[in-house]
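These are the structures in question, set out in turn.
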Structure I
């Protein structure tokens, strides 16, 4: 939306103009918003559920991040029997994450506060304000269980709430921790974004590549670090693409978030409403967003206006 500012346009009008332009372009975010309004495919609920998607993935030959414990009663979490590092999350929301790091519980969110400007781990004193006692952790989990995520995001509404404890995973080969987000249309990967806590910290564009790891030339790209490691082609690229395409088969679009770990490719989650359909996503490049939207063919049986 920033591109309108050079014309002296205010924020509200800029948003309206961007929405209009994206509808005209049939860009990616417009199609996410179309799905929010119109698409009631029950498979969307299955893959959006951070617990049920694990069985969905295994049935397609893709291993998810290891589950350590599942409960509807957070007070039953066996803290003393868990490893020094793990995550606690709700299966029916976004950003509802608690991290245990070296035996200490923290409100984690999207992780932006837990890395430094070079992508390394933040010092304990820098994240002290996010510490949780076990009692606070249990209370927060109970709060999540009693809530519905954004009602406009239909796929979340049919999820049976649960608290899921997952193993922490590491980046293969070390270095900056990366999430590979594979934009998969009808079982074919069309674009791969590199993200992770460092990118959340800086609010910078993700790096975008095609399925062969050729970078897209965006009109605006911000890289928040001064070295090349996030650009490095992962050794497991073929495995990442194959996994996403198995998982995306049968859906006109899904974003498959994968980790490249020392033990192999692991599924983190699948996302059917990336960025909630916010205008100007997934990049700040209008040309790329329009192109990506063009790769997504909406269901033919549904209306295309709105």
Structure II
């Protein structure tokens, strides 16, 4: 058996029509979509048919990506190839950590979807109450970037790879940071089209509300360790996972460190499950010797070739 890590994408990977092929070919995946419709009526129709602006809104986007990711995972688990896999860890980028929680066995799909539904709503509320923005920085020293952000009141949202860091905060602070970072020699500075300053203190109002929801969910100890965004370390208990999830909303996402932790344990195969292939690109930047497979369609499962 091949030791693997299951990884899950975050917000921004969505597209209208995602998951339709999995839905049409896997009975088990279809059951996940239908279960999601009970919790969020009409969700599957929005995923498959849009409109795009509605799917992109945080309130639908987060549950949509979570649902598709777990449906694709379920289809993979029912395939013969899964018997050759030995999942050692799960982890996900930002929202993707919620998918990783369900994949670890710490929450059922339905409770995970309820969690994501509330997470999205609370984050939307926080976005409407604040004026925040984000920007991706390509090709710039992380220590110098952090110093610049600190000097203007911005902060780091995501340490995605050695070459890509996302900054966050109030609009004026992010604008000032981008100007200084560009002047200091960054390869590229890309303002992001987002509804607010995710992974910053501007999301603080969402934290106690989200923690209250988490307290009413039945967290189990995971069947396999979940690598947390907030510290890039394995969470081994349900209580630890719950605590990390509430902290994650305002904390930096330590994605590069998370992948480096897993690979340092000797796990060199990763399976990205859900929409897009953003994580595959980031892992190539982190360590080009890692092997990454994507699972978005039934055909992708057939393409998993293990050495």
Consider the structures I, II: one of them gives 34, 21, 13 for semi-axes √(5λ) of the Cα gyration tensor in Å, for residues 36-195 alone as calculated from the coordinates. Say which. II
The value -8000 for helix-only ellipticity at 222 nm (-39500 (n - 2.57) for each DSSP H run of 4 or more, over all residues; to 500) was derived from one model only; which of I, II is it? I
Match the computed value -0.57, -0.84, -1.33 of log10 I(q)/I(0) by the Debye sum over Cα atoms at q = 0.10, 0.12, 0.15 Å⁻¹ to one of the structures I, II, and report its label. I
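Bear in mind that the values in this text are calculations on the coordinates, not laboratory data. Only a predicted model underlies this, so the values are computations on that prediction, with no experimental measurement involved.
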